[in-house]
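Once you scroll down, you'll see the structures, which are given as structure tokens.
Just so it is clear, none of the values below were taken in a lab; they were calculated from the coordinates. As the structure is a prediction and not an experimental result, all values here were calculated from the model. Cβ atoms are built from the backbone, for glycine too; each structure is taken alone.
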Structure 1
């Protein structure tokens with residue numbers, strides 16, 4: 001269907017690829033793939049620049065990107081599927097599901113608190129052999145031995161890896177323990193939605209299309225480049241990291257985003273009930289700030305802004321503040337973010353999905369600005 005028939009201006013859509021091309025030419029980052037859809041139909045899907053600048057490899061729409069923390073969206077869906085089946089409640093204490101977790105003040109931490117980053121979990125990784133970071137059970141048990149950083153339910157403190165490793169282990173145990181978590185995601189989330197190029201591990205058939213994780217930003221405050229780029233050598237077929245290890249394409253990410261846009265279903269495959277999804281997309285953190293961004297705000301002179309977190313989703317909310325989904329996104333917009341490089345957003349009011357996967361990791365504030373600019377260009381194309 002023509003983009004005009006779907007209420008989109010093709011000339012304005014072209015501004016997105018021109019903006020990325022200008023950034024690539026200026027060597028701000030290397031390239032990317034963007035996708036815009038309206039009413040469930042793709043109206044814009046382009047690759048710009050490089051997948052790997054060093055080798056001269058050009059970007060293609062079917063490139064496979066490290067999705068980093070967008071992985072948390074997939075893990076949250078798997079947890080919510082357990083709730084839909086009646087296997088657990090959002091207020092179930094984690095220690096009821098993983099008894100080893102119920103020590104050092106964590107006895108009352110709930111599943112919902114892990115999903116909303118209000119469980120008081122430490123930001124730091126537990127002391128564990130780096131070779132085991134791709135082992136969900138090993139990481140979850142190491143996290144179980146850590147003390148809390150804050151009182152559960154009081155503040156928002158984003159847990160990059162630990163909390164979602166525990167959530168992945170919860171799903172695995174509730175499932176009966178026979179399937180590894182990567183298989184659960186593959187069979188219960190990716191397969192029903194036709195996400196053929198998405199995996200929690202580096203499947204051999206995806207390896208040739210993988211875009212390497214490369215840091216292109218010298219800004220102070222970025223996660224150490226070596227830590228981000230280590231994902232390139234850590235990934236293998238058995239590696240799984242429920243908080244940040246998935247790989248996938250822009251079109252696959254559109255398929256899950258569009259299912260969420262449509263109330264939990266796409267092409268007849270229902271991944272979540274409408275009622276539970278509506279609850280998941282409510283603001284469950286009030287006006288609390290997300291303390292993972294304290295350093296970024298301090299460095300840029302930005303006022304602290306509300307976290308606006310659902311059950312595993314970032315929300316647009318209201319107000320003017322740095323927001324990757326764009327200043328013009330409607331308040332009910334929601335989506336996911338990944339380590340200075342990847343994003344998807346659903347704007348229910350405009351019935352629009354925007355996906356942006358980039359080669360060239362930026363510091364959080366610069367990535368917020370990049371994604372906000374591109375998101376607003378997509379929204380400006382709605383007529």
Structure 2
């Protein structure tokens with residue numbers, strides 16, 4: 001296993017374009033960490049820097065306590081799995097997995113043992129005599145991972161390895177990767193732009209945006225306590241709802257907000273984080289919003305009127321998109337199927353539980369969730 005430490009990592013390309021702006025991060029021995037963010041945010045560039053495939057403009061990289069800035073990739077004790085499988089088409093699965101070991105001069109018996117062990121872990125023993133053209137996408141990706149496993153690296157790097165697979169295969173391979181990590185107990189760093197992959201695979205998630213780290217934490221921490229609007233909007237499907245509001249009154253740890261439709265919402269706040277007159281953003285996830293017919297649940301707090309615009313049926317649940325007066329963007333509400341039958345044009349009420357509302361200041365920073373962080 002290997003610990004990875006990144007200290008003030010900066011990367012500029014030859015054209016002067018800055019890609020990474022002082023990245024500080026520590027990855028613990030045996031940890032499965034996911035780098036997630038939109039295209040162009042710098043996550044793959046950072047992975048390539050760790051692998052030694054990109055030079056470092058500034059800062060220091062440590063792998064297992066050793067400064068690795070100038071260590072060649074082959075001597076860093078790691079293996080990388082790419083989005084493209086990069087298998088040799090003229091070789092069998094066995095030969096693809098054995099090739100790197102044979103180049104080191106390892107004895108044939110040792111090579112065979114390593115390949116057979118890796119194939120057993122990945123459940124591809126019956127495929128060893130086939131060539132890549134005879135394999136499905138998921139099987140090819142397993143072979144690519146197996147080629148990395150046989151080298152027994154201290155550190156695994158995955159660069160969007162499931163992007164070329166269809167939806168059902170991605171689910172299956174996510175389970176395989178989680179099982180693989182539990183079995184090998186090796187440090188793994190995984191890059192993806194898919195927030196579902198990040199949430200299901202990562203012990204910790206590093207959220208990137210424009211060459212900077214926005215937040216680091218467990219999937220639950222990031223989902224429940226996003227540090228800012230970017231993280232709140234990036235993680236979750238559908239994404240968190242954002243409602244523009246103005247602070248009417250702050251009394252002790254209580255605040256009264258006015259939404260764009262004139263509705264009032266009362267929330268607990270952290271002392272001194274917001275003041276009367278401030279413009280803020282109220283955030284709430286689709287599954288936390290209560291949805292009621294106009295004649296129902298009159299006693300519910302923080303109610304606002306809305307009109308149903310679109311209803312998406314997902315099988316076990318529905319996403320109801322509603323429109324608030326004075327708002328251009330639709331609000332998403334997640335409901336279990338069978339709760340209520342709604343159609344476009346229905347007049348409804350939404351209830352916003354105070355303990356599930358996030359408050360973001362004018363700079364997009366979170367100032368609180370429920371009562372207090």
Structure 3
């Protein structure tokens with residue numbers, strides 16, 4: 001049975017014969033190119049449907065000339081028709097290149113974990129793995145802290161290598177550009193402290209002492225804590241993303257190749273910028289918090305503004321003020337180290353940069369809370 005006959009040997013030819021009752025033989029000849037008219041696969045599909053006794057299809061490509069994707073498309077349609085008719089396909093008669101491309105085109109990648117059985121990890125194995133991971137992480141942190149301490153020592157000796165222009169830019173980013181969010185948060189915290197205090201003080205007719213509560217809370221610890229948390233979420237994450245992107249682009253490897261310490265060049269200016277700007281931002285946050293308390297005291301409690309400011313001035317002491325500044329300086333170091341550490345630990349993919357930024361925020365906030373508890377305990381011991 002001939003599906004099509006062509007006399008020109010360079011023209012794509014196709015013929016189907018039945019050498020046996022249950023076998024079909026498809027002969028290919030000529031050049032099978034997509035730019036030339038090719039035989040239709042529908043004729044062969046109809047032949048497969050009519051040949052109910054056929055159980056196997058073979059190919060003869062001895063006379064096949066040049067071919068491209070046109071032949072592959074034709075064969076894939078034939079294979080689909082054979083699959084519908086439950087006919088076995090024998091590809092041995094096709095050229096090796098055709099067979100390999102057909103296998104590649106029809107291969108279905110297995111989804112990761114689709115057939116993977118869930119393996120239950122033993123409890124001791126899980127605990128051991130977590131312990132080893134914690135130990136490695138601790139060693140990385142200690143190594144980073146050591147390198148940062150050495151870099152800071154070089155700075156004091158005037159031998160640290162970093163660009164002064166980077167420090168100027170970082171001072172602007174950590175200082176002036178952070179004022180709007182610090183203003184908003186600190187003002188609202190002052191309002192909240194005054195409002196909560198006023199609810200209780202009204203019971204005793206001692207509303208004027210709202211000024212004491214707001215002033216002591218903001219100046220001693222709350223102003224520094226809120227500024228530190230804001231900078232951890234804003235600046236710490238930015239540091240981690242910047243250094244993490246440099247890690248992905250292999251810029252840190254390039255610095256090491258040139259003999260430049262990444263800790264001195266990248267970490268040190270960021271740490272200096274936050275050490276300088278955090279106390280200044282803390283003082284500004286204290287003022288905004290006191291302003292928030294003043295708004296509640298004057299607007300809701302009817303306290304005279306002069307009386308409120310006098311109570312604030314009488315309550316505050318230099319000890320309280322310096323404790324707040326000490327908090328802020330420590331928080332600046334912690335935020336800078338947390339952001340730079342996670343950036344240095346970043347992997348080599350874009351998703352790792354996001355993980356580094358998230359981890360920097362979490363690490364910075366936890367460090368701030370732990371440091372606050374330690375400093376508060378020390379102040380209690382020293383009777384400050």
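A few notes on this one:
- Winner on distance in nm of label points 7 Å out along Cα→Cβ at positions 148 and 196 once structures 1, 2, 3 are ranked, highest first: 1
- When distance in nm of label points 7 Å out along Cα→Cβ at positions 84 and 316 is computed across structures 1, 2, 3, the figure 3.8 traces back to 2.
- Top of 1, 2, 3 by FRET efficiency 1/(1 + (r/R0)^6) of positions 68 and 172 (r between Cβ atoms, R0 = 41 Å, to 0.05), largest first: 1
- For 172 (volume of the Cα convex hull per residue in Å³, calculated) the corresponding structure among 1, 2, 3: 2
- Here Rg and Dmax of the Cα atoms in Å, for residues 92-251 alone was derived from just one of the structures 1, 2, 3, and that gives 16.3, 46; the source is 1.
- Parent structure of the calculated result 10.2, given that distance in nm of label points 7 Å out along Cα→Cβ at positions 36 and 212 is the read-out and 1, 2, 3 the choices: 3
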